[in-house]
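Asks: Structures are listed in the sections that come next.
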Structure I
Amino acid sequence: MAKQKHDPNEVLATIDPQPVRRVFTTGVVGLLGAILLYVAAATPPVDVAWLAFLVVTGLGAIYLAWRVWQATAVRLELTRSELRETGGRVLFSLDEVDSIDRSIFAFKPAGGFLVRLKTPTTRGRVYAPALWWRARARVAVGGATAGSQAKPVADLISIIVAERRGDMPRR
C-alpha cells in the first residue's frame, strides 16, 4: 500500500477560548483590581506601604485582566507539525514532544494538558494568561478553554508522536 503524503500545515483540530469563560475570567480579575483601587481611594490606610500595596496590586490586577482579554482572543491550531496560535506564534513543534500529561495531579491549567518537551525550548518563557504558558521544557495549555476541545487535541498529539516513534502501527 502506498504511503499517504499529508500536508504539514493542515489544521487537524482547534482549541477556542470559550466566550463565557473569557468574560468571567477577565471580569473577576478586573473587578478585583477595581475593588482594591476603590478601597485605596475611599478608605486609605494610615501606613503608606499598605496604600502603595493596594494601588500596585489593583493596577496589576487590571493589567492582568487586560492581558487575559488579549491572550484569549486567539485560537490554538494543531497541525501535523506543531501547535500554534492563529497569529502564527508556535507553542511547540511535535518533534520536540516527549510526553503529554492530562492527569489530575499534573501541574496544568483547568480543562487542559501539560506537554513535556525533550529538551528545554530555545523560544523562551511565554505566558498567555488563561490560555497557555511555556517555561523551559514544559508547555501547559488550558484555562479559558473547554476540556472537550483540549482532550482531543492532547490525544491527537499523543497519536502523532507515537506514530513518529514507531510505537503504533500505521493504517
Structure II
Amino acid sequence: MNRLFVAIELPPEVKEGFRSIQEPLKKSSARLTLVDPDLIHITLKFIGDTPDAVTRQIADALGVLKEEPFPIQVKGISGNNIRQPRVIWANVEDGGKCGVLHSRIEGHLAPFGVKKEDRAFRPHATVARVKEFHPDLIEFLKPLRDREFGNGMVSGFSLKKSTLTPKGPIYQTIKEVLF
C-alpha cells in the first residue's frame, strides 16, 4: 500500500521564506507542529492508501495530463479558520489555475475509485498544524498577513508517496508530470 497525494513543488526561495516566519510562530502559546520548509508544497489532491498495482495505473493516467504553465504568487499567512485555526498556511494566488488542474486531476482519478472533494478547492501551502489553540496565535499571525514569499511558474506536478515516521513524513516522487 502507498499513501499517495498529488502536489506542486514550490521554488526553493519560497520555501526558505517559510523558515523566517516559523521562529516567531514558535513564540505563541499555541502548541504547533511546524512543517519542515523543505517539504512544504501545494497539495492538489490527497488520494490516500492505494495498492501498488493501482498506484502504477494512477501514475500512467496522470502522466497524460497537459496544461499550459502558469504563474503563482505565494503571499500572506492565514489559516483555515479566522477565529481558531487548525492549519496555518501560506496563500497561493494563481488566477484559478490550480483549481482547474485540481478538477482535471480528480477527473483522471475517478476511474480508480478516488472520491472527489466535497469542499471547494483552495490552493495553499501548509506551514504549521495547530495541536492546541491559544488566542495569542491570532496576534502572531497578524503581521504575516501580507508577507510576500515569492513568485514562480507551475510547469508540472508530482504524484508522491508519503511514509509517516515519528520524525515526520518522508516523501518520495512516484511520477513527475511536466507540461
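Asks: Starting from the value 0.95: which structure in I, II was FRET efficiency 1/(1 + (r/R0)^6) of positions 10 and 58 (r between Cβ atoms, R0 = 41 Å, to 0.05) calculated from? Please report the intermediate quantities before stating the final value.
Replies: Values: I: 0.35; II: 0.95.
The read-out was computed on structure II.
Asks: Can you spot which of I, II the value 14.4 was calculated from, given it is mean count of other Cβ atoms within 10 Å over residues 138-145? Display every interim value, and only then the final one.
Replies: On the way: I: 23.9; II: 14.4.
This figure was derived from II.
Asks: Quick check on the output: 22 is relative contact order in percent (Cα under 8 Å, 6 or more apart), derived from one of I, II. Which one produced it? Present the calculation step by step, with values, prior to reporting the outcome.
Replies: Details: I: 22; II: 35.
It was calculated from structure I.
Asks: helix-only ellipticity at 222 nm (-39500 (n - 2.57) for each DSSP H run of 4 or more, over all residues; to 500) computed as -13500: which structure among I, II? Write out the running numbers ahead of the final one.
Replies: Details: I: -13500; II: -7500.
Considering all the candidates, the number was obtained from I.
Asks: Tell me which structure, out of I, II, gives 40, 15, 13 once semi-axes √(5λ) of the Cα gyration tensor in Å is calculated. Please list the in-between numbers first.
Replies: Numbers: I: 40, 15, 13; II: 29, 18, 15.
Structure of origin is I.
Asks: Give the label, chosen from I, II, of the structure having the highest value of distance in nm of label points 7 Å out along Cα→Cβ at positions 42 and 146.
Replies: On the way: I: 3.8; II: 2.3.
Answer by largest value of distance in nm of label points 7 Å out along Cα→Cβ at positions 42 and 146: I.
Asks: While we're on this one: Distance in nm of label points 7 Å out along Cα→Cβ at positions 122 and 162 was computed and gave 1.8; which structure, I, II, did it come from?
Replies: II
Rule-based calculations on the coordinates, nothing more; no lab input. Owing to the predicted nature of the structure, the values given are computational and were not obtained by experimental measurement. Cβ atoms are built from the backbone, for glycine too; each structure is taken alone.
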